[in-house]
Structure P
Amino acid sequence: MIRGIRGATTVTNNDAAEIVNATEELLWEMIRANDVKASDVVSVLISVTDDLTAAFPAQALRRIEGWTYVPVMCMREIPVPGSLPRCIRVMMTAETPKAQEEVVHIYLRNAVQLRPDLSLTRKSEL
């Protein structure tokens, strides 16, 4: 079955290293929590808020051994007034035997407030 795996994190500054490092941390958590293999991934979409312009967060995926051929695309998030600043969001689409309710979505740092319901579920599973 093809499933979407969501994740989000935030950074403190519009700094290239911080953006890429935070994205890599998020991706590793998503991979680990859902037992994802690169060969099972259809694509990865990464969005950033308008205040993050120092780096393409997709660079993080290229640091992960074996993920060279996974299609990845970066884009801007819709600039909704009052939305969470300095936020990186990921949508990973992958083949998995997991039922939809078994997929573990990962929210780190200030992004926990985006989906506190899913963040609480994750904490109880760790």
Structure Q
Amino acid sequence: MGARVALHQARRGAEWNDVQEPFNLLQILQETDGQGPRLVDCLTLWLSNMMLAEMDWEAQVNALALALPELIDPVVLVTNEVGAGIVPENALARRYRDASGLMNQMIAAQADEVYMAVCGLPMKVKPND
């Protein structure tokens, strides 16, 4: 994972201010609001961190969804679609798949635009009205 993070940071360049926060995403977004656009990469990793720490992920996701429209600066949220494949045999993986789907629905409902990448090609799923 460390090598992946380093690769992402190298691709983005020195002008990016990286913040690594495993749990308090909303707090970081609120603290950095007014400083320019933010990129969150990624919500599904945030979700897995909360689930493995046995946190109330639903409350955290709900709080984020409610707060997003109140933020001044744009936020780009990256997530993964994990429910389109085979139903996992493992109970934790099934809970994660279901939680991820719920989280993605809650966040997409608040988003101005939603894109899904298939084979590296972005498809607009929710247009900006």
Structure R
Amino acid sequence: MFSLKRQTGNKAENLALQYLEKNGLKFIEQNYLTKMGEIDLIMLDKSEQNLVFVEVRYRKNTYFGSAIDTINASKQTKLIRTAKHFLQCHSQYDDFICRFDVIGLESDLKYPNINWIKDAFGAL
């Protein structure tokens, strides 16, 4: 049985997926998992020929900071390593520009405030 935290995370990711699709991105993969980490959503932004790696964060309240504030340097490093692994295994995306976006959902998941930061951080 899924934990309540995992169920909430899945719901937040699905809301983010719907939001991104409504904004023109195409779904590639969800919950790409490796030993190095996990990428919540992998999307294609055809308008810019970008492969987009998306981290989804949810906070019911912002007492201890926003959802987006939780993406620290360590998390960024894990996301970058995992994205490199994805690219090594999927050569069809070799010619795409890669981008790391963050979707922050806050408040009640029935009517969340959604904050989408495109190109939130880069990979060196």
### Query
Out of P, Q, R, which structure matches -8000 when helix-only ellipticity at 222 nm (-39500 (n - 2.57) for each DSSP H run of 4 or more, over all residues; to 500) is calculated?
P
## Note on the structure
Value 1.00 of FRET efficiency 1/(1 + (r/R0)^6) of positions 7 and 95 (r between Cβ atoms, R0 = 35 Å, to 0.05) was derived from the coordinates of, among P, Q, R, structure P
### Structure with the greatest value (metric volume of the Cα convex hull per residue in Å³, set P, Q, R)
Q
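Just so you know, all these numbers are worked out from the coordinates, no wet-lab data involved. Bear in mind that the values here come from a model prediction, so they are computed numbers and not experimental data. Cβ atoms are built from the backbone, for glycine too; each structure is taken alone.
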